[in-house]
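Coordinate-derived values only; no laboratory data. Everything numeric in this text was worked out from a predicted model, so none of it was measured. Cβ atoms are built from the backbone, for glycine too; each structure is taken alone.
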Structure I
Amino acid sequence: MNSYFVKTPKIIRSLYKNYIWSVPKKEKVIYLTFDDGPTPTVTNFVLDTLKKHNAKASFFCIGKNIEKHPQLFKSILNNGHTVGNHTQNHLKGWKTNTNEYLLDVENCQKNIDNYVAVKDQKLFRPPYGKIKNKQSKALIDKGYRIIMWSVLSGDFDTKINSETCLKNVVDNTGSGSIVVFHDSEKAFKKLKNVLPKMITHFASLGFVFKAI
């Protein structure tokens, strides 16, 4: 039994309507997202795969990883993808003082703003999907859009194999879905097998992949 929902239940989405769980579309559009990078080798693999399939995506980056790998972060932007804030230190909101959490988010945003040309789109995804109402309200008041997800691939889950990870995505993704993968070392073993197959599958059905 997983400790997470592969497909976000309607009841959760209805309780947190101020978060973005999907992007309703009549067209066949899927929104791929990648958390926890940029990470050498892994992020490059993702960028190469997306380019091969003419797909765009959104990367929710950890601030300290941007500091470590600025050229890789710039590669994400130069390839036409969007970037979002995933805190400076991958903090779990439920266990973090609100002022400390907000400062950590702002530190990450400063790293992002060093490189992005347009600074009016502030996307935020809370690590682990865990954030206090007070924290989210403060961020929304500061102009952040809190991007959650429709489908969690489970690429981070060491208890499942690549086949199950692919099935998670294929069985639960549709028009307007926001799908979570991770460009991290922990997820790479599954990601490198699943991502090309997932994109090829949905492209064959007429879907396109866009950035948020």
Structure II
Amino acid sequence: MNHLSQVTKLDNVKSFDLPLSTCLDRCKYYDIGICYAKNNPHLRYKAKKLKNTRNLKLIRGVKFVKVLTNEILRDNCRKFRFFSSGQIENLDQLIKVLRVCKNCHMVKFAIMVNSDIILSQLIQSGFKIPKNTNLLLSNYEPNTKTPEFMKNYLRPYNIGVTQTTLKSKLATCQASTVKNGHCLDCEKCYYDKDITFKIHGRFNKQRILNK
């Protein structure tokens, strides 16, 4: 059974996604209606919802590392994204994900999670992030820069940050600053430790200003 998805927004990079129920309690993007996954009609299809539900059962089980490793290697992925929808629920799941990355050492991975608590637990556990993996704390507050103290805390452990902005001049993600933008040859998500995405999409600016 295939647990991988193909994200057109990311130039068809493969991803492993989970239901939005895994991240709602820590995401203000969903609360004010600017969540990409919530607003994407393709992610609301019944088949996609069923896949994400199966994925949640898989990551909660004991076969996740073996199954995901085999699927990623079978598909000959050069780049891979964890969680274009949903989030890890706990430290155990994050370590499982990092073990998959370690197994697939020829693949570049981007992982964005919005829980500073789980990342702090990872640091305390002493688990080493694989060299082919860019682990990033995703700021759950729209149009807000990640505090410097948080960047300074995470940086020694090879963990970066992302945030969003309404201003094009502050954004560092090219796909979010150009109409109908694409990643093309940009791979900042796979190595950059401080990425700023521009909030785009119809009505999203007004939703933020009215929050």
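Quick rundown of the values:
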{"read-out": "Among I, II, structure where FRET efficiency 1/(1 + (r/R0)^6) of positions 74 and 194 (r between Cβ atoms, R0 = 30 Å, to 0.05) as derived comes to 0.35", "value": "II"}
{"read-out": "Source structure (of I, II) for distance in nm of label points 7 Å out along Cα→Cβ at positions 138 and 186, computed value 1.7", "value": "II"}
{"read-out": "Ranking I, II by distance in nm of label points 7 Å out along Cα→Cβ at positions 10 and 98, the structure that comes out highest", "value": "I"}
{"read-out": "Label whose coordinates, when relative contact order in percent (Cα under 8 Å, 6 or more apart) is calculated, return 33 (choices I, II)", "value": "I"}
{"read-out": "Origin of the value 48, where percent of Cα pairs over 16 Å apart, for residues 82-161 alone was derived from one of I, II", "value": "II"}
{"read-out": "Which entry (I, II) yields the derived value 1.0 for distance in nm of label points 7 Å out along Cα→Cβ at positions 106 and 122", "value": "I"}
{"read-out": "Distance in nm of label points 7 Å out along Cα→Cβ at positions 66 and 170 from the coordinates reads 3.6; which among I, II", "value": "I"}
{"read-out": "Structure from which -9000 was derived, helix-only ellipticity at 222 nm (-39500 (n - 2.57) for each DSSP H run of 4 or more, over all residues; to 500), options I, II", "value": "II"}
{"read-out": "Top of I, II by distance in nm of label points 7 Å out along Cα→Cβ at positions 34 and 130, largest first", "value": "II"}
